[in-house]
Structure P
Amino acid sequence: MMYKVIKFHQSMATRFIDLLNLKTGTQDHVFDDSSLKGKIDFDFMQEGKDYDCKIELYGNFTKQETDHSVRMFPVETDVYVGRLKYLKVLIGQDIYYIPKSDTIGIDLDQPLYYHISRKDLIQVNQVIHADCINN
């Protein structure tokens, strides 16, 4: 999915990035710690520029919809980003990725409910986050 970088929020060694999905208009606030993890990172990104990004969701599945959960639909069950296997999901029109290891015991043949605690950037264009390559 193509995203435009809206703004960087820099910390000491990490940062958050506000991204705008160019297809859906959804704005995501994503965590980027790639500069801590490997020699190749996402520091090449610039405000106002467009990039093909993959975003990983951190959180937990819930049995039913709550005020703090989102409804999602599985799209693909075995998608690789680097060496890691992910579940590709759809929330509205937006695509995200959940580590396949987090889906053990979850029925993937139905809509799912998920409480998102953080969104992480795992791939930008052809550059893959080191955590996805080294694991």
Structure Q
Amino acid sequence: MEFDKSRVYTAVNADELKVGSQVICADDLADLRMRVESNNFDSKSLVDINNESSLYRFVTQEDRYALAYLVSEPEEKKLKWTDLKVGDVITSGEITAMIVIIRSSDCGWHIFAGNTWIDDDSLKAWEKVK
């Protein structure tokens, strides 16, 4: 693969990279370039981005790295009320709740999870827990 500097993320622009992206990681630029250009790489899923006080901001399941090369961004998963059933568990990242009511009317408020109604637009920010 041709090395494209615009796909390199460092401590400076780490916050622009989305968690869930497929990346090639290294701790120095020469190693990163070699991994990309060799076409013999194992891309990893980015699971977290450490805060600005960390030298190794890019976190994968295996390790932490100083540099990341973007291979692909995560797929957009927009949850719809029609994808759910009573008993499913959903999370917003902060709150996890079980769906207890699904209303099929044309009101825009189809899902009751935990102890609150979630409108259709807000539901797009939630995901189904597997």
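Name the one structure among P, Q that distance in nm of label points 7 Å out along Cα→Cβ at positions 24 and 120 of 2.0 was derived from. Answer by label: P.
Which of P, Q yields 2.5 for distance in nm of label points 7 Å out along Cα→Cβ at positions 16 and 56, as computed? Each step should come with its number before you reach the end.
Values: P: 1.9; Q: 2.5.
This value belongs to structure Q.
Computed over structures P, Q, relative contact order in percent (Cα under 8 Å, 6 or more apart) reaches its largest value in P.
For which of the structures P, Q does the calculation of Rg/Rh (Cα atoms, Kirkwood Rh) return 0.96? Walk me through the numbers before you get to the answer.
Numbers: P: 0.96; Q: 1.14.
Derived from the structure labelled P.
When distance in nm of label points 7 Å out along Cα→Cβ at positions 8 and 48 is calculated for each of structures P, Q, structure Q comes out greatest.
Determine which structure produced the value 5.7 for distance in nm of label points 7 Å out along Cα→Cβ at positions 40 and 104, calculated from the coordinates; the candidates are P, Q. If you can, show how the numbers build up before the last one.
Numbers: P: 3.0; Q: 5.7.
Checking each candidate, the match is Q.
Every number here is computed from the coordinates shown, using simple stated rules; none is lab data. Just so you know, these numbers come straight off a predicted model, no measurement behind them. Cβ atoms are built from the backbone, for glycine too; each structure is taken alone.
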